[in-house]
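Throughout, read-outs are computed from the coordinates displayed, never taken from laboratory work. The structure displayed is predicted, hence computed values, not measured ones. Cβ atoms are built from the backbone, for glycine too; each structure is taken alone.
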Structure P
Amino acid sequence: MTSGAGPGDRGPIATRARRVGVRELKTNLSRYVAEVREGAELLVTHHGHPVARLVPIQGQTGMERLAPPISHREVTPRQSRRPRTVPRPVRLPGRATVSDLVPDQRR
């Protein structure tokens, strides 16, 4: 009698995780990420062979990990949820270009 996985045994991962091919995962990634977020586990296959496992992250969220340093005023959370903006371009005098200004800066 031998122990371990036999040729037909897919192991414990296959019993709890749903199998999904790479192409299917790529096509419907948002849907599968939502399923994993809700607790599902996926076994990713490439040409039928398992290559990766997609599982929910266990433990604290980012904000839960930041709570102690925020409460000790070691870090400050961002105040706005709006995307950061890019500064407006500087208007150059007349019809000058940046290339026109480079020689002046090198003097």
Structure Q
Amino acid sequence: MITKPTSSSWRGISIEQWARIGIIVQLAIMIRTIAEFYRLRHYYGTAAALVRYEPYIGGLLIGAVLCLVALALLFWRKPRAAALTAAATVLILLTYKIAVIG
């Protein structure tokens, strides 16, 4: 179903499109986090990779929950809230990485 874009836009991209872009970015962050385990396993071995990967699991859960929230907001026709949630996710995960992972 094609929906009419919202009238508000920034640089020609509607808020609903920004929300969709944000959700795609969130999914890419989660895929990258999962891929980090395989990188660590290749570099350190399986047992050491699990120990070193543990901090990333918290970030993955934060990203997954906030992605679900953004998706739900988009389905409930709240594109502005979904876009803000997606942007907040990036900031929260960056803060988490600096504070917990280093």
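Points to keep in mind about this one:
- Winner on FRET efficiency 1/(1 + (r/R0)^6) of positions 20 and 52 (r between Cβ atoms, R0 = 41 Å, to 0.05) once structures P, Q are ranked, highest first: P
- Origin of the value 0.90, where FRET efficiency 1/(1 + (r/R0)^6) of positions 44 and 92 (r between Cβ atoms, R0 = 41 Å, to 0.05) was derived from one of P, Q: Q
- Source structure (of P, Q) for helix-only ellipticity at 222 nm (-39500 (n - 2.57) for each DSSP H run of 4 or more, over all residues; to 500), computed value -9500: P
- Origin of the derived value 87, 43, 28 (Cα extents along the principal axes in Å; candidates P, Q): P
- Among P, Q, structure where semi-axes √(5λ) of the Cα gyration tensor in Å, for residues 28-67 alone as derived comes to 26, 11, 8: P
- A value of 16 for relative contact order in percent (Cα under 8 Å, 6 or more apart), calculated from one of P, Q, originates in structure P.
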